Structure P
Amino acid sequence: MKFRSAALTDIGKVRSENEDRFLCEDKLGLYGIADGIGGLPGGAEAAACTVGFIKAGIKSGVTDLNALTQASSAAVVELGQQINPPYGIGSTLTFGLLNDDHLQIAHVGDSRAYLLRAGQLQSLTEDHNVENEARHRRARGEVVQVDASNSQALTRCIGQPGLPKVDLQDITARPGDRYFFVTDGITRMITDPELVPLLATDADPKEILQTIIDLALERGGYDNVTAVLLMVDEA
C-alpha cells in the first residue's frame, strides 16, 4: 500500500489567534490535531506543547500511546502553572500512529478522527463533553439533567488536573481508506453526510482539505479550522 497525506489550518473569520496545531509527519507515521481550549489564556501554547511533546516522544521511540498522551497532559499542566496559575491551560488531542498497515489512535477531548471506508463514514472517536457523559450515565440508569448552554463543554482534556482517561483504538488500514483528523471548527460547520463525497475523491489530499476548509469558512468560519488527511492507495 501507498500513503498520501496533507494538513491545512486556517485562523477562520472571527478569532484573533489560531489556537489549533497539527501533526503530519510521514517519516514518523504520525498524524493528528490539537485544539487549544478557548476562554482561557494560553490555548495556542497548550496545543503547541501537546503536539510538540507527542512528536518528541514518537521520535524517541515511545510506542505506548496511553502513557505518552498522559505525559503530554502533565507537561501542559506544568506549563499552565507558569502561564495561567489560577486556572491552567488545556487542549484537545486526537492523533494516530501508523506502523506498516497498523494505525493506533489516541483521543482526548472533542476533536475527531474519522474513517471513510467503502463509501461509509465512521467516527472513530466520541466527543468528551457534558452531553455524551450524561447519555452514558442515563444508560446506567442515572437521572441526569443537562443545561443546553453547557452541553458541549469538555469533560476531558489535555492539561486537566490528574491524568485524563485516553480512548485508544487499533485499526488495520486497507487500500481506499481515508483517515480524517479534524477540529470542531469544521465539524460544527459541515455535517458527516456532507463530508462523504468530499473525502471520497481521488484528488490530491491537500486539494481535498482546501475544499473542506473553504466550505467551513464560507459558512461563517466562527472558529479556527484545521484538518489532517491520510489516504491509503493501492500498492
Structure Q
Amino acid sequence: MPETEDRTLSALRRVLDILAELRQHCPWDRAQTPESIRNYLLEESFETVEAVAEGDPARVAEELGDLLFMLLFLAHLFEEQGDFDLASVMERSADKMVSRHPHVFGDAEVADASEVKQNWERIKMAEKGHRASVLDGISKTLPGLMRANRVISRLKRANISGLKGEKAPLWERVRELEEKGPGATVSPGELGEIILDMAALAVDAGVNPETALLDSLKELEKRARRAEEKAGHEED
C-alpha cells in the first residue's frame, strides 16, 4: 500500500476511534441526534465554501476537517440506529460514480465535459425511474438562488420552459422599479420574478447565480470596510 494511502486510512481510523470515544464519554456528543447534527453540517458546509472562496489553503483544510467530522458523526448515528454503516455509504458512492462515468469505467465515448453532464443526467433519470418530474430530487432546503440554479438548469436540459413568456423584458421591469424611487411599494412577487429571471440569465451565461452573488457580496464588504476605515481616519 502506498505510504500516502496508508496514512490516509490511518488518519480515518483515528478520527472514527475518537468519534466512538466521544459518543461514549462526552455528554454533548452523547446528546446529539441526526436532527441536531444536520444544523452543524449545514454550518460547516457554508464555512468550507467561504474558505474556498477566500483561497486560504490552511483554512480550507481546517474547515474540511470540521465538515468531514460532521459527515462521519452523522453516519455513525445512523449506524447506531441500525439503518446503515459508513462502509455502505462509501460503497454506494463508489457504485454511483462508476455507473455514471461509463466513459471512464466502460466503453462509452464523450466529446467534452458538456456531454459528460448530459450522460450523468440521463443515467440518473434512468436510475430514478420512479420520478414523475425532472424537478424531483432537488432539495427544498437549498438557498433560493442555489435552488433556482438547479431548477432552471434541469428545465433547460429537458427543453421545458417554466418561465412566463408574456412578461416584459427584464431590463424594462428593472427600469420601472428604479423609476418608482426609494420607498415605493414593490410586491414580493414582482421582485421575486425579477430575481428568478436574473437567475435564469446567469444560467444562460454559464454562471452559478449563488456563487456570483456571494462573490459580489464579498467585494461589497471589502469596499464597505475600506469606507469605514477611511471615515475613521478622517474623524481622527
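Just so you know, all these numbers are worked out from the coordinates, no wet-lab data involved. Note that the structure is predicted; figures quoted are calculated from it, not measured. Cβ atoms are built from the backbone, for glycine too; each structure is taken alone.
Assuming 1.7 is distance in nm of label points 7 Å out along Cα→Cβ at positions 69 and 157 as calculated from a single structure, say which of P, Q it is. Matching structure: P.
State the single structure among P, Q that was used to calculate P(r) over Cα pairs in 5 Å bins from 0, in percent, giving 1, 5, 8, 10, 13, 14, 14, 12, 9, 6, 4, 3, 1, 0, 0.
Details: P: 1, 7, 14, 19, 20, 17, 13, 7, 2, 1, 0; Q: 1, 5, 8, 10, 13, 14, 14, 12, 9, 6, 4, 3, 1, 0, 0.
That value comes from structure Q.
Have a look at P, Q and say which one yields 30 for relative contact order in percent (Cα under 8 Å, 6 or more apart), as calculated. Clearly, the read-out refers to P.
Upon calculation of helix-only ellipticity at 222 nm (-39500 (n - 2.57) for each DSSP H run of 4 or more, over all residues; to 500) from the atomic coordinates, which of the structures P, Q produces -24500? The structure behind it is Q. In terms of distance in nm of label points 7 Å out along Cα→Cβ at positions 37 and 101, the structure with the greatest value among P, Q is P.
Compute mean count of other Cβ atoms within 10 Å over residues 13-20 for each of P, Q and report the one that scores greatest. Provide the component values of the computation, followed by the final result.
On the way: P: 17.1; Q: 12.4.
The structure with the largest value is P.
On distance in nm of label points 7 Å out along Cα→Cβ at positions 61 and 189, which of the structures labelled P, Q is highest? Don't skip to the answer; put the middle values down first.
On the way: P: 4.3; Q: 5.4.
Greatest value across P, Q: structure Q.
Computed over structures P, Q, distance in nm of label points 7 Å out along Cα→Cβ at positions 85 and 125 reaches its largest value in Q.
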